[in-house]
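So, here's a batch of structures to check.
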Structure P
Amino acid sequence: MAVPPKRLLIVHHTPSPGMQELLDAVVRGASDPEITGVEVVRRAALAATASDLLAADAVVLGTPANIGYVSGALKHFFDQVFYVCADDTRGLPFGAYVHGNQGVEGAVAALATLTSGMGWKAAAATVEVLGAPDRAALEACWELGATVAAGLSQ
């Protein structure tokens, strides 16, 4: 009997070309052909649901740093799923990437608070990107996707 694939959910707010480049790099890393038994599912933060999260075996979060915080869209995702999913997703492995032009410290701290409140466990360090994504940033996002997906690989 075939084992169903594990599901990696990528919840992202991607309002700019730079954020799109980072998302694409995460997806490429998570979809590396050497990683087997993992289904990669992408959802915009405003479209992601509690059902998406409950079906996930791990999650990657992507957000711009907006006025020193995570995007309103990603915060809305957490507001929407917290009471529905918090008990059932404790221990969920996660990774994150944050992009900002002037600083990401507040957004990174907010992500730590939000994921800690959910009881999730970091599967990789948060990728912090300042300014236009360069080769190093794209490689770090590729590695983030690959690392979280490989942790699920069968």
Structure Q
Amino acid sequence: MAKLTTHLYIVRHAWAEDQGPGIDDHARQLTKKGRKRFAALMESLCKAGMQVDIIATSPLVRARETAEILAAAFDNAPPVEVVDALAPASNWPALVEWTTQQDAARVAWVGHMPCVGRLVGLTIGDGSASIRMQKGAVASIRLDDGPGHPGELEWLATDDIV
């Protein structure tokens, strides 16, 4: 039986409140401007044909809020699942396992820098490279042999396209 191609979208969370003394990093929320910019990017990507079946997100608030905007961009909003492996210091083997267990051909991961940059490097090569991703950026990767095998970076989009 032939393995189905997986389309993986790796997303860096949108623009969030600044870090600072007394601010819980896990609770930082997206800014109003960050929400607006990411929603506009997603509207453009959806018009261009982007589709997602399921979304995995880091448990941190700013990533969950980004995942909710991502889901809301589609006519049939895909489910959003909190996956601890996407928290800062992401767990590559756990993400591959989670993705392999999904009955989905189009999967999105929402996380944080520098982890998402390393995840892009791991999905398109041997992991020795890391891609610097702007806040709210989306990388599209085609995995012809499924998760855990090197794929091809199809595109990397930022809100500069809107």
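Laid out as a table, the results:
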| item | result |
| --- | --- |
| Structures P, Q, by distance in nm of label points 7 Å out along Cα→Cβ at positions 42 and 146: label with the highest value | Q |
| Top of P, Q by Cα Rg over 2.2 N^0.38 Å, for residues 34-81 alone, largest first | P |
| For distance in nm of label points 7 Å out along Cα→Cβ at positions 18 and 114 computed as 2.4, the structure of P, Q it came from | Q |
| Test item: helix-only ellipticity at 222 nm (-39500 (n - 2.57) for each DSSP H run of 4 or more, over all residues; to 500) calculated as -9000, pick one of P, Q | Q |
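Read-outs throughout are calculated quantities, based only on the coordinates presented, and are distinct from any laboratory measurement. Not measured: the values here are computed from a predicted model. Cβ atoms are built from the backbone, for glycine too; each structure is taken alone.
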